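Q: Several structures are given next for inspection.
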Structure I
Amino acid sequence: MSKPITVRLIRSPIGRPEKHRKILQALGLTRLNKSVDLYSTPQIIGAVRKVIHLVEVTER
């Protein structure tokens, strides 16, 4: 079973490529300091890696 993780948006997507903004929206991160609880599936980990410079990831 995949582990639960918490992803928090810590940097603004303003001025970033459209692809990064769409990935953040797909993850459910729409505002600064918003946190979402997700399971660490390969798809989620891949999406987080593309925007790792904008988010903070912690294991629950």
Structure II
Amino acid sequence: MGRIKTRTIKAATRDLYEKQGEKASTNFEENKELVSNNLVVTSKKLRNIIAGYTTRIKKAKR
């Protein structure tokens, strides 16, 4: 079982995926750069959680 994602993380990821979905990939490192360039994130941990969730969504949709 994985960690539970908060509403804030899910909302931020959903917004990012709607706007930049074609640029998102199944590679975590590339998604970290995508999050850093497109969202104002206050911490590295939050950036990594959003990037990981984006990776997970992208893998599920392919």
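Only the coordinates and a few stated rules stand behind these numbers; no lab work does. Quick caveat: nothing in here was measured; it's all calculated off a predicted structure. Cβ atoms are built from the backbone, for glycine too; each structure is taken alone.
Q: From which structure (I, II) was distance in nm of label points 7 Å out along Cα→Cβ at positions 2 and 42 calculated, if the value obtained is 2.4?
A: Values: I: 1.1; II: 2.4.
Computing distance in nm of label points 7 Å out along Cα→Cβ at positions 2 and 42 on every structure in I, II gives 2.4 only for II.
Q: Quick check: -22500 is what I get for helix-only ellipticity at 222 nm (-39500 (n - 2.57) for each DSSP H run of 4 or more, over all residues; to 500), calculated from one of I, II. Which structure matches?
A: Values: I: -9000; II: -22500.
Structure of origin is II.
Q: Of the structures I, II, report the one carrying the highest value of relative contact order in percent (Cα under 8 Å, 6 or more apart). Before the final figure, lay out the partial values.
A: Working: I: 56; II: 39.
Checked I, II; max of relative contact order in percent (Cα under 8 Å, 6 or more apart) sits with I.
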